[in-house]
Structure formats: structure tokens, C-alpha cells
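Given below, in the form of C-alpha cells, are the structures.
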Structure 1
Amino acid sequence: MDKVGKTYVTNAVIGDGKMLCTLSFTGELERVYWPTIDGEQQVRRLWLGWRTEGREQVEWLHEDQRCAQRYEADTNVLVTEWDDAGGWAVSLTDFVAPDTSLVVRRVTVANRGAGSRRLILYVRSDLQLAGHGEGNAVRAELGDRALVHYRRETAAAIGSDAPLYGYQAGDVDAALTRERLLGTAENLGGDGALAYDFGVVEPDGARSISLFIAFGATREEALAAVRSARETGADALLVRTRAFWRAHLALARPIRTGEDRLDALYTRSLLVFGMMADRTHGGLIAAPEFDPEWTQCGGYGYCWGRDAAYIATAIGQAGFTAASERFYDWALRAQEADGGFGQRHFMDGSLAPSWGLQIDETASVVWGMWQHYRLTGDRAFLARMWGAMQRGADFLDAFVDPADGLPRESRDLWEERNARHTYSAAAVWAALEACAGAAEAMDAAGTRAARWRSVAARVREGISGLWDEERGCFDRAARLHVAHPQNLAGGGVIEVDGYGYERAVELRDKTVDVSLLGVSYPFAVFPAADSRVVRTAQAVRERLWAAGEAGGLMRYEGDHYAGGNPWVLATLWLGLEALKRDDLETARSVLAWAVDRQTDTGLLPEQVDAKTGRPRWVVPLTWSHAMFILLMIATVEKGVWPRADLAAGVSAAV
């Protein structure tokens, strides 16, 4: 839990590619990211509740767990329903109206009691504008029946289409003890409250109120958005939002496997991509941020080049080639002067807080550019990327140690250890081969292409040198940096660098890791039928499959992150690699496993609980959805589903 009691497990997300919001399973709007999907977190509390005649306390809706939650079909419109909440049946519909900086919350109540009852709706807002808890102020704008929170260049206005019953700026806890609040019009701080009159609801009758939460650079801009929303009406905004998402789906390659739950998760994954692809700058976010104060982890609300290369490949294959292309145009801005890419970035392309170089980030982006070209055949795109690819290839070339053919030490793809990693080497091999192929496609083969191919061949030899015949598996890495000399397992040395710092180095890391599948999928350093690849895949499955009913694949032996659980993307990775050997049964089984591990709202988490199989930690993880899409498309193209229908399109490049 964070400082105001919000869970780290998100149950649902709404957004439009410019604003991103997370909600709990009881419908609490926990976090709002604006003006971009990685923008500052604006909300501490934004609660809805009511008071009926004869009751002293406000009953907060999110505290009642007797509810169910779902998305409307083919949209990112979220519906949370309570069948019996204090004698009321309640439906809460939440959505971000596209291109408006506006969250709409429509509350419908039906009277299940025996007599007529008057209902007052309360909104408690406690905002931290631009991510700051200090320097906020709040003002009641009575002419607009609204409350405005403001701080420097950020403002938020909360209004409704219902009659205003009471208002409060500051001192909310005290005001809530009064039937109509205290009526304070302006105050310092971030908390405020509004009360709106539902009126009298007859037995078996129902009424609705719509709330509009708008953000802007100024108070007037935010208020104008609320006025516009009230004039347009929530119903019309809902119709527009539904149309927006259905138009989004119309761009995709429709898949019908004949397996309803698979097909539904495919569609939901496409809708997730629509929220996780930044429409302002083009970046692809790893996940909606759930820990913005970094209390439990280093944060997820960023763009990692590695995640994004998988995501861009998936969305391209799914038909969203324009979004994939926008990401690679974004990458042109994010590339460093030396040709490399940092660990992670903000949506505007600037470097985000990082803790080490990951050579697979640069390799993944360069490889992904080539995958996009192979998928689309767009020579104008390749010409636009060509300069960045050359700089990236030269950066990777310089990073390879000619002594052993492996990229020098960097962070692994899980960002936990420094070594010369097998997966990272496979990514570098694939990127160098991609750049050589691009040179030929650009009629610019020359000596540099020959150089890149030569270095790639040396990297391939270096990876071969990591094969352990006795164990029947590739080593995870060479030259693993160990924190303390006493932790050396026996095959290590103590080195002293040019500054006199001692470093403990384990010469081989023999941990079985799912990333070892990368030598086959997606990078194809070796054929899938190579006995070393086959035996490595067997070792991965035998050593990493979680015991018990939960099942699924752990990332690596001894993984303890977030409690140590199977990962969705790791399990799907097993299916993607197996499918290269026409192992249809493994591909089918891991797809079925993933479908059974989705949330009630159809989102794929990062992990599942090793004991219960329930979603765990990050929800949704965009990379999980990408791996699902990649495997879905691959199985359809392999003819796994006898009743499948895949719209005509370019075959997958991977």
C-alpha cells in the first residue's frame, strides 16, 4: 500500500493515449496521469459516496466490496456495479473522453427499498497537482457548480450536471459531519468536497448523475472543459468514446480462433495498446505507474526500449503499423549522441531515472526497426531510420569485446545484475545482422555492412562458448559481478580496476533463465532445431515451471522479486519458442494458461501468485499483452485453430 492506502494492484485502467487513470476493483479512481500517460500523478483521494435521509454518515462507495467490474464490449469504458449497496443498486460508468483531458463518472442508482428516499451524492477530492502535495489551493466556483483545485500551471475542475447541494474548500473531515458541508468557498491545501442532489427516488425508480473531472493549464481552461462537458452531456460523450475505441479496433487484423475467451483477450489486448501508446509523443509505456513515489520498486511508468520493441512488433503484426512507426520516430529523438539508448525514457524521449546501462535496450530498438521494415516493406521508413541504425550498430560494435566475442558487462534484461549475458549477446547479434540487412536493402552494403556481419559472427561464436554440455543448457552469463567476494561460488576472481576498486567476478553464471530462449525466439541466433536450443528449452521448462496449481514459468531459478512468482510473459515466451519447432500443444497450453490468469476485467498482469494463481503486482503489463498477441497471431498462422479466421495481412516478421 502507498502512503494514502492505495493498493499496488490495479484492477482497471481507462484512458485515451493522452491521459491514463487507474481504478480499484471497487471503482475508486486511484491515480490520474496527465497531461501525458506518464505525466504527474494528480490524485491523492477522489471518493464518491452518499447520504440518505436519516443517516448521519456518508457511505463511501469504494468501501463496499460487494461489487462486480467489467469493460463495455469493444471499448475502454469501465462499469462497476453494486447489486445491493445499502438498499440501492448502483452502476458507476467511468471513461476518459478522447482528446478532452476529461474523466466522466456517471452514477446511476435504483431504489430497492420499500419507500421513497432522498439521496445526496458526495464527492471528496484531495488532489496533489503536478505530483506536489504542497502549494495547492481549492476554490468553489458557484456559478459553475464546481470546485477548482489549482497549483501554478496545473488546475483541475470538478463539476456535475446535477443541482449543487453543498460545497467545501478545506477542513473536509469536519465538514462531512454536517448535512450540507460548511460552505467554505476557498482555502489552502488540496482537499475539498461537493454535494449534489439526486432528489427523491421512488421505489423501483432510478436516477443518474454525471460528474466531470477536467484538467487544464489554468483554472479557466479546466472550468471551460467542465462547462463544455455539461453542455454536450455525458450520454453524447459516452457515444463518442465508444465510437473512438471501435474505430481503433477497426484498424486491427481481426482474429477469430473459435475459442471465445482467447478471442476476447485478443480484443482486450488491442484496447490496452490503445491506452499504453502515447498519442502525444509516440512512446510505449511499460505499465500504468502504480508506485509513483518508488516505495516498493523503481517504477513502471516509463518506456523501456526492450519492452517497446516487443510491443511495437506485436502491434505492428496486429495491424497498428502507424502506432509502431510512431514509436520508432520517437526512438530517433531518444537516441543518445553516441548511438546508444538509455535504460528507460519518459514519453517525451528524455532519459528517465536509471541505474545502469543495458546493452539489450539499444540492440532491441535497432532490431525492432528492421522488424517493422520487414513487416511493411516501407522503404521511406527504412530510409528515415537508416542513420539511427548505423549509429546504433557502431555503438554495439564498439561494445563487443573481441577477446571472447561477447558484449561487455551491462545490466541484464531483468535489470538486476551486471555480466556478459547470453540474452544480451543474442540481441546484439540480431541487431548487427539487422543493420547489415538494412544496408543491403538501402544499396549501401559496403565495408560497414561486412564489418557488422563479421562482428555478429564473432558474437555468435561467443554465445556458442557459453554452452555447457554437461548441464545441457547455455550458461546465463559470463563474468558475473558479485557484490561481495565471499559470495563467489568457486569459479571466480578478484579484479582491481584502474581506480583501485576491487570487483568480485564469477566467471560463469549457470542459473537457468527464461531469457535463454532468446537465442531462438525472437533473435534466431541458432535454428530452433539445434540440439542446444532444444535442450535449453527443456531445461527452462523443467527447472522453472512453478509447482502446484498455479503453474506458469518463473523468470529464473531463485527469483525472489515481489515474492517470487511465475510471470505471464515468461510463460508465453515458452510457447513462442516451442512453436518454432511446430510444438503446437505447448503453444495452446500456455495460451490457455494465460487466459485463465487474466483479471476479471480481462487484463494481463506481470505475475501470478505462486500459490493462488491470481494476478499479482503490475496490472496490466504491456509486455505481457504483447507476448500474448505475438503468440496468438503465430498460432493462427501455424494453423493451430481449425476454425480460425485471420484477416489477410503481411506474415509475421519474427
Structure 2
Amino acid sequence: MRKLLICIGLLLTGFDLCGGSVLPDTVFFAGDTVYFKEITVSADRAPAVYSGLSRRVTVLRQEEIGMLPVQSLQGILGYVNSVDVRQRGAHGVQADVSVRGGSFEQAAVLLNGMRINDPQTGHHNLNIPAGFHDIERIEILKGPGTRIYGPDAYSGAINIVTHSYDGPMVSGSFAGGQYGYFNSSATLQFKTGSLGHRISGSYGSSDGYIENTDFSTTNLYYTANTDIGNTSVGVQAGYTDKGFGANSFYSALYPEQYEEVSSTFAGISLNGGERISFSQSVYWRRHYDKFELFRYDAPEWYGGHNYHMTDVAGMDAGLSIPGETGITSFGTEVRVEQIYSNVLGEKMDETRPVKGENEAFYEYFKRRSSLNLFAGHTAFIDNLALSGGLMVNRTSGLSWKFFGGIDASYAIIPDWRIFSSLNSSMRTPSFTEMYYEGPVNTGNSSLLPEEAVTAETGIKFNSAGINANLSGFRRYGKNIIDWARLEDSLRWESKNVTQLDTWGVEFSFGWRNKRDPQGIVRSADITYGYLSISKQSDRYISAYVLDHLRHKITAGVSHKLTGNIEMSWHIRYEERAGTYTDFPTGVEKSYEPFWIADAKALYRKGDLAIFLEASNIFNTRYADIGNIPQPGRWLISGISIRVR
């Protein structure tokens, strides 16, 4: 019988409680190709061995990420099956990420297990202080996770796990490429007593691939970890700052938009216990957003820039108790969200000056709090794995709500496992959806929370060197929130689109050369995802909800070129449903499907690495959102060195 590592879930805490990484060396390219001996992840509040999970979970490790031809978190996620990344700006400037046809507001984003979703808008969810080189792995739960992680996990959850101290080390990297692209990073690891420290910083910039798409990004990030008795203590803190030309980001009528955002984050976690395991985390995030509709010369009617400051503070605690029938887990989360703004929220009696700005004031304020209570049980009975749970939610201004689910999987024969699940989920509206008023937008403070029930079933195969999955799901959603407009209107209004029926099919197949890991061909894979979304009424044109990826195909291969040089090749096909309003014709157009090909060559010798990557090799013209063209061919090369 396989050994079950009983440690409170990685997605809950973000730190390894087992005294070392439980994830083995893997090879991953696009989709769900995960190879392992045994790994412990948490698609429930009680952890489970990955081979026995009844849910779809993708784990991407540093080794796999390093072979991808990308320079940002958004780029990594673009290769994952059933994840839709709609980029506005290149190399992590801004992107909306969704899972399984959900909107960009419907996926929970966690940094080392701490939920960092921005209450102003999901556009800011990926503004994290950790740099690209800080990412140790990414864990993605596909499907509803409300009963596990709270209201934001309506259609899925994405947990970014960063490196922590693993010995004295100093490293640095430099990269450059077309369009004035430049990136540099540095990392220092050291120890004081029993406390291990990791400090990193990075800076990236570009002149832009078209007019008004330039950017600069700065990240500073710190982690510390130690053990006190049988309790593991983890600390993290960071700051990120971005300034970027936002050409047509929110409206094609005004291409000279500009935006500045910054975020400060801090958190601490405690994990321990012997037979009974416990976890606790406390975190805080502050986010500033300055949006300029006109970067240069503004017309006389322009009322000024938009300023927003959001704060999120939370406490999460969990308990895991093993027993004769399995593991019983309990948890609670208290979360407070607030915003100061000159356009979002409710009018304040007294204004508050905007820090660092002359004659700019916050005039509006809104605060809300939520209490989430969790309970669940996971049982392993011979070849059967069962997991059930319940979340009770109370959010300011709303009544008590209950969301639960059950997951099951059964090993029919060695290496083959069938699984099914039924879960309910919810999401509360963002402050932008509730209050934003602009030249072409109208918010709605009376929005109802979104709710859904999702059923899924599938089969998995996992053997030495081969991993395959086939599954189907159906989600019934009501009170779905979207920016919508009537055909004869140019004004977008935030509305509860009455009902959405979503169903999809996912397939992935991966192969790793385990017989000869140093052979010519190292790994290969292919994934496919299909989605269909139907709505109750055809009166409205959708801005986000109905613009889903109908078809997504990814494929990749990694091979040895010569000596210490490796190559990876990737292709991606996307066909998007929905339409957008073409500018300047005003004609409603369908999205054009496209193929993208990328490649990367990597030379490694010891702790020295040199790379050359080419994205969009064939210079394909495409757009993820409306009238915002994405970059054509982009060549980047770089070097990194590490000294232990």
C-alpha cells in the first residue's frame, strides 16, 4: 500500500511541511503531463497522494518551467490545458487568467497558499511581487474549489509556490532581445542561526512592440523559513511596481491609455503537529492602481485620472486529524477587503489625499468582510478514494450560504483509475463590477453573487513514462456576472447574465523517456480541450464570459541537440468563441483562430546556463482580447549563473 504523507495541504499553506520537497523530478510540457513516484498535493483540505486524487490537478516544477520559451508567469500558464490566458501586454504586463471557461474573476490565485485575489478587479490578480526566477512550482486545480479555498475559487485555483532557503547561494541573470527588451535578476540566500533567508530582485523593461506598449517592472521579494520544535515557520514579503503603455487596453476609442500599479504583500505561516497536523497563516496585501485614459494630451472634457487603493487582510487556520476511516479536516478563514478610490465605492464624508499625487483625492470607500468555515473528510478504502466537504460562507450584506461537494476515484486495474465529482461554488462581485462609471461603462451595486454546480467524470492512466487523462465536465451557473451591452448600444453594463450552461472535454497524453533519461528525445506530449457555453438569452453581447476558448491544442517535445545543449519545441492552437467590436468600423467581428509556434535552446554546464528563445516563430497575427494585437516574432537570449 502506498505511503500517504500526512501534512496539511500545499495549496493551503504553500510551504512543504514534510522536511523537504515531496515533488520528484518531472518532465512537463503543456497540459497535465505529470510524471512522479508519489507526490502530495491538496485538492482538498486533507492532502492526498496524487495518484489517488479524484480531481484534475496540474503541477509544474522549476525544471519544466525552465525549458519553456517564456519570461513570465502568464507565459507559463498559457501552455496549460483548460487555462485561458488573455494577454493585453507582453511579458507579464497584464493578463486575465481563467480556468475551464470561467471568467478572469472566477479563479482563485494564491501565493504560497495565501489568497491574493484583488477585490477591485481580476485584471490585477497576477500582480505578484515574486519574479519569474522565484517560482519553484505552480499547482492548478481545475474545477470548483469553493469548499476548499473560499468564494474566489469558482472555476479553479492557481497556487504559485516560490523558492525558499535551501542552502547558501548567490545567483544572477541577464536577458535581452528585440523591441528593447531587457531583464535582470539577482538572488542571495544565507542563514542566521536557524533562520534561512532568501532575498531576490528583478527589473524588466521594453520599448514596446507597437506604439504605447512600452513597460518597466520591478520586483523585490523575501522569504524566510525555520523550524521551532515540530513547527515549521515561513515568512514572505514583497513589493512590485509596474508602469506600462496600455494601448487600447480597456477601450479602442482611446489608444493612449497608461497605467501604473504597485503591490505590497506580507504573510506568515505556521505548520506542525505530529499525529494531528495544524496550519495557520496571516497575510496582508495592498495594491495601488493609477489609470490614465490619456497618457499625453487630454481633451478639455477629461475629468482626470482614476486612483484606487485596495487592502486585503486575512487569517486562515486548519486542522487535520487522521483516524481509522481516513483524515478529517477543519478550517476557517476570516478575510477583510476594502477600497479607497476617486470613482469606486460609496461617497465619503471627507476626502483622503492620494499618496504621491498633487491635487488628487480619494472620494469613495467600501469595505466588506467574510467568514468561511470548512469541514471535510477523506477516506481510502482499498482501491477506493472518497472525499467530501462543506463550506459555510457569510459575507457582509449577504445571508449565510452553504457550498459542498463530493469526489470519488477507484483503481479499476493497476495504473488505471476512474474518477467523478460533484461540487457547488460561488463568487462575490468585484468593486469594479459594482461601482465603475466611465465613458462606456456602468457598474451595478445590486449585483448578486454567482453560483454554480459542476459535475465531472473521467479516467486516468499512469505508468512508468506514460501519463494520460480523459475527462468531461458540466457546470450549471446562475447569476453570472459579465460586462454586457445591447446590440444597438455602445455602453457596457455590469449584469447578472441569468444562466450559463458550460460543458467541456479534456484530454492529455505525455511520454517521458525513463529508460534513457539522457537519450536524444527526452519527452513529448499533446493536450486538447473543448468548451461549449450557452446562455439563456441572446439579447446581450458579452465582453468576457462568452468569449471562451472553444478549442485549445498544445503539443511539445524536448530533445538533446548536442553536448550540453537541449531544445524544446511547442505549438499552440486556439479557437475562441464570441465576438468583439472592431475599431474604427464598429462592426461586430468573430475572433480568428490561430496557431503559435515557439522554441527554446538551452546550454547548461554546471551552474551556468545560456538560452535563446523565439516566440511566435512564424510571426502570426492574433489577438486575445478585442482590438489589442499581440506581439509577432520576438527573439530573446540570456545568461544566468549560480554559485553555491
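A short reminder: the numbers here are calculations on the coordinates, not readings from a lab. It should be emphasised that the depicted structure is a prediction, and the values quoted were computed from it without experimental measurement. Cβ atoms are built from the backbone, for glycine too; each structure is taken alone.
A compact table of results
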{"item": "Which of 1, 2 yields -10500 [helix-only ellipticity at 222 nm (-39500 (n - 2.57) for each DSSP H run of 4 or more, over all residues; to 500), calculated]", "result": "1"}
{"item": "For mean count of other Cβ atoms within 10 Å over residues 308-315 computed as 19.6, the structure of 1, 2 it came from", "result": "2"}
{"item": "Structure responsible for 20.3, with Kirkwood radius over Cα pairs in Å, for residues 436-635 alone calculated and labels 1, 2 on offer", "result": "2"}
{"item": "Structure (1, 2) behind the derived value -0.55, -0.71 of log10 I(q)/I(0) by the Debye sum over Cα atoms at q = 0.08, 0.09 Å⁻¹", "result": "2"}
{"item": "Source structure (of 1, 2) for mean count of other Cβ atoms within 10 Å over residues 188-195, computed value 22.9", "result": "1"}
